[in-house]
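Participant: Each structure below is given as structure tokens.
Every number here is computed from the coordinates shown, using simple stated rules; none is lab data. Since we're looking at a predicted model, the values are computed, not measured. Cβ atoms are built from the backbone, for glycine too; each structure is taken alone.
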Structure 1
Amino acid sequence: MILLKQIIFTMQLVGFLFGQAFNGYTLFSPTAGMPGGGNNGTTYMINNSVNVLHTWQHPRGVASMPYLKPDSSIIYPFRVQNPSMSNGGVGGGIAHIDWNNNILWQVQIANNTYQHHHDIQPLPNGNILVIAWERKTAAEAFAIGRQIINNPLNQMWSEAILEIEPIGSDSFNLVWEWHLWDHLIQDADSTLPNYGVVSDHPELMDINYGNVGGSQGPGGSHADWVHLNAIDYNYELDQIVLCSRAMSEIYIIDHSTTTTEAATHSGGNSGKGGDFLYRWGNPQVYNRGTDANQQLNSQHGINWIPSNYPGGGHLICYNNNFQNNNSAVFEIATPIDSTGNYILNGSDAYGPNGPFWTHSGGYHSNVQSGAFRMPNGNTLITEADEAHMFEVTSNGNVVWNHNSPGNNVMVARAQKYELTYLDGSTFPEFTLGDINFDGEIDIHDISLAVDMMLNVGYNPTPPADINIDGIVNALDVTLLVLIVLQE
């Protein structure tokens, strides 16, 4: 056993020094066009050898990306046939699908008031956070200070975050909600609500910044204003991060509020209700900067790096139009004081002055895309336009890549899961000993079995229980070593 641990340590050291791809399941759903290409879709789970481990089939195309649950089912946001509002990234439907392609639950959020678009975020309690356009008439917008409406619909689509609790097979309870419309500022008309100095209120959105829709779009005329495109949740902080393409900003809001508090400027752990706790990327939006201070441009895919990963607690996103027709991945270290509050000094813009880590060069996508940090410090990047997924080390070396085949195919975002992420409750078919599902039984499987035995960040899974006695222990590792030696 001592020799075995030395071998494993050496392998891990070599991987750290020279860089290797993180071994896991990569999950993605290709789609064709947007918002077209709504018919049919397939979600793929592949390993590092690009072997397809499993597929899920769907009657409608994906809106952004699927999410894998530990029981091997997926949560899948899809494009409904008749959306009530339409622009790039339109969705409208959410389905829970098991390993055998049975639809366990499915709903649509596409009505006169709300239209789901882009992303969702499954929560630890089983609920789901949903991004939705919220329809407002031109009259409603003008009444609270908006000056110009730029579309023939005479509408203004604001944004809402809805937390839904799945009920039965086709229903849900709305258990929490946040509305951007409750957190506005305007400096155009002192006789109207929300009047004030924009730069004095970085916690609010200037209702007059940016265009509101247009006469042309992927789905025809639209009234999209902020165009949120990604959402993530931090359980430790009980906070939500949002990403706006139109504003080239990211925002953090407090999820610990009640729905009533979320509509105000007080309450919750922050004491600030539903106001922005933090924003970054383009301080021009709140009159605290110029073009020279803009960091983000049409970015997508914002998410927190898990606290136990390299860079834990930082944010990471795909900066679509970085510079010179190149995209970049930004890792952002949010400035936080000792009490957990985001730091903002005087009349300054929110920091930092630049990203903590950047990867760029040789790739560009104007739409969708994203990046996720891996447990070994690598970063999985998706270049949506080219349906290209690749993994880079912290030094920028590419250690894995895959292009989804087909013509005019896009992959919004791919995510890689640890080999032991699945809990085994409805585990796929497996071969005893092939713990990483790569079709071979080798030293990599032994390494994982040892970690499971020692509980070093891994939960035991069925392929590691060689003697099928319900536990993974030294006997299983010994049997696995004998299997490898006999190969």
Structure 2
Amino acid sequence: MIRMLSCTTALTIVFTATGVLAEVTPEEVWEGWQALSTVAGQELSVGGTSRNGDTLEVSDLVITQTDELGGSFSASIDKMNFKDNGDGTVLVTMSDSYPLSLTFPAESDGPSSLKLTVSQPGLMVTAGGSAAETSYDFAAPTVSVKLDEVKDKDGKVNDTQADLVMTEMAASYLVSREGEATELDSKFTAKGVTLNVAGKGIEGSGEGTVTVSMTDLAGTTKGNFLAAEMMANMALALKSGFTTDSSFSFGAVAMNVDINEPEGPLKLAASATGGDLVLAIDKDRLNYGTALKAASFTVSGPDIPFPEVVVSFAETAFNLLMPVSKSDAPQDFALTTKLIDFTISEDVWGLFDPTVTLPRDPATLVVDLKGTGFWKQDIMDPAVQMEGVEPPGELTSLDLTQILVKAAGAEVGATGGLTFDNTDLITFDGVPAPTGTINVTIKGVNALIDNLIAIGILPDDQATGARMMLGLFARPGPGPDELTSVIEFKEGGLFANGQQLQ
């Protein structure tokens, strides 16, 4: 289903975003659409074109494309109309529905082929401007994708039904073309999307349903896009001007999975209040991030030794910023990952702590790093080998903005900053020699060790070793059961609270 949705979304974008790259006449709209489709690697077959008053009518259009791995798609549109509005704009409409078929490489996982029907009644695209810069508005009351057939690797038709429905879609685009490059500035919204899947397992061993719904979808994309053959080598594409900066957000999301197997029923219910995704790349940097807020998951099944497991968290997030091109000078990077107020149901705690010895406080993990470094190779070039003996890049500085771990009544936090001497790989056994300070605060760790001993998870001898290690690196802090430590890398050595350890 993921492949189905991805391909369908891509095709919808092609039909709307490229289909309106026009000047002021219907013929010029159609010519621009064909040119961009060809640049994207698509092949077109047209039954005929004819002028009917102010409208150019295109009939029996077939669009096909094959990728390098052997996958392909084909779409057949009975009719497309390009109507001159008489005010310098062109209205583009097409058949209310059309068939779409997808085939996948033999070595890939999942199905071998899909047949779909895409329906978009009332779809209208209004294009205006010129060949150099075209603006347009896109609107559709509903867009739906229905699964007509899915075959497995043996060519057997699976008993699966699925449909995707998106409501109240609207978008605006500004497109500029120069040679084979296309600059796009777009916005997209939709009130909601719903996915329903139902079917039987392999050889009819079970059956189930999956439903997913999302509300308040919104997205933006700005970028400069190149021809398909140029994009085959990302390093070359970036040097040639490829850029993209996209964001996507959504409101409430819900998912329900209900599967009946011979061993028993499996159920999953999940929800969240919202989330987002960002992706940006150019010749200097890659920025990728995701976030999900106020999420909850409830699962039950025959392999779970109690009625259900409930997992929830207030927020989870991941963000990566890194350079992508070869350079001789340090560039910025950053990494953030968060899991805030994570909880799990008492039944799971009870497996190893039935006496409720450990505090059940929500757990939190935060890693927030930034620094500088550079690649000595173009890591986006498919020909570059990253597994060599020599590191592909150099780390020049690292700042620990925040390191935080909270769980079972204990807390560890750290901040600090380091710089690295990449000419000295001897002092610290192959690691560039660091210089700088890290401040560490530890709370509640002795109580945690006592509790782990009490419930039989931590043997006494290991607990003694842990306490000795803490005594070596840390000293008492201002609060009860609190330890602090100042870790310093200086003069080619490692120091903890002024005591040299290496």
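Participant: Assign the value 3.2, calculated as distance in nm of label points 7 Å out along Cα→Cβ at positions 67 and 403, to the correct structure from 1, 2.
Facilitator: 1
Participant: Same structure, new question: Quick check: 1.01 is what I get for Cα Rg over 2.2 N^0.38 Å, calculated from one of 1, 2. Which structure matches?
Facilitator: 1
Participant: Which structure, out of 1, 2, was FRET efficiency 1/(1 + (r/R0)^6) of positions 147 and 371 (r between Cβ atoms, R0 = 30 Å, to 0.05) calculated from, if the result is 0.25?
Facilitator: It traces back to 1.
Participant: For FRET efficiency 1/(1 + (r/R0)^6) of positions 235 and 251 (r between Cβ atoms, R0 = 35 Å, to 0.05), which of 1, 2 scores largest?
Facilitator: Going through 1, 2 one by one, FRET efficiency 1/(1 + (r/R0)^6) of positions 235 and 251 (r between Cβ atoms, R0 = 35 Å, to 0.05) is largest in 1.
Participant: Using the calculated result 2.9 for distance in nm of label points 7 Å out along Cα→Cβ at positions 59 and 259, pick out the matching structure from 1, 2.
Facilitator: Answer for the origin of the read-out: 1.
Participant: While we're looking at this one, here's another question. Computing relative contact order in percent (Cα under 8 Å, 6 or more apart) gives 12 for which of 1, 2?
Facilitator: 1
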